[in-house]
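Here, each number is a calculation from the coordinates, and none is a lab measurement. Since we're looking at a predicted model, the values are computed, not measured. Cβ atoms are built from the backbone, for glycine too; each structure is taken alone.
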Structure 1
Amino acid sequence: MTSPDHAPSRACAGSVAIEFALGAPILLLLLAGVIDLGMAVHNAMALENAVHVGVQTAVTMKEPTVEAIRDAVKAASGLAPDSVTVTPKLYCECPSTGRDDTCTVRCPPGEAMRRYASVSATQSYTPILPLWGIGQPMTLNSQLRLRLQ
């Protein structure tokens, strides 16, 4: 049994520093990976929210335009506008004749023309640290289609 006033030897005191020197880089790499993953999830959620704003813009406008929807999505994303690719589409559809991108075809009698807005947004995300082979750029995307009338 050791007495309480007995100090640990110098060899034991140095082992703590060695353990810290070996463990700290591993913990820092794990922390960096978690931060990188969090940033990717944040960007994916920002795209999802921006697509919802784009469709909401199409719903609230009397005569929606592709340009107005694109601008609304880019502004709502909070990401660098040049890094986000937005593809809004406005089209019509008759139940029996199918899709019409110009909305000029009349539906047969008894059928109502349905107007749709489809918005998709993509962003290429490159992780900060190329850990475990996942350092390659990945494409984040979100898409939403909504019937306007």
Structure 2
Amino acid sequence: MGITLKISSSSGSPGKSVKMGMDHFKFIGLFESMTNAHVKDCVILPDRLVFIINEGDMGLAIGKGGANVKKVETALQGKKVDLIEYSKDPIQYLKNILYPMKIKNAYNSEKSDGKKILTIDLDSHDKKKLLSSGKKRLNEAKEYFLRHHKVDDIEVV
């Protein structure tokens, strides 16, 4: 059984519909109770859990020397945990998603067909990392981003 949530974007307009099952809520509850950080969203992947942490709570989420992340991973029987700090600012949020990659430039544009595009410029090394492995990292970044901010696509130049 799942629950479909309509997540609002930073502008207050409806974002993407996100289906969250009981496992999502279980993992969020576990993480919040062990770290005292507030979780905005959770993405369950086969090899890891990705928690989108409320803005300003990343220190609590990580803990001193990564202690909280290690504690949660142990409670999850070794399942890897990734953290991303949410930001109301779409460009900052994308920077947080792509960290440690460095975005040299980012801007919003609108195509002639009305589609809203966020274009990012990375150095060649980071661009190769982002676009390698069948664009897996780019597609994951888009998924996390589009759950909370309303654009039609993200382009890499």
helix-only ellipticity at 222 nm (-39500 (n - 2.57) for each DSSP H run of 4 or more, over all residues; to 500) from the coordinates reads -12000; which among 1, 2: 2
For distance in nm of label points 7 Å out along Cα→Cβ at positions 26 and 50, the calculated result is 2.2, so let me know which of 1, 2 that is. 2
Compare FRET efficiency 1/(1 + (r/R0)^6) of positions 106 and 122 (r between Cβ atoms, R0 = 41 Å, to 0.05) across structures 1, 2 and report the one with the greatest value. 2
Here mean projected area of the Cα convex hull in nm² has been calculated and equals 16.8, so which of 1, 2 was it run on? 1
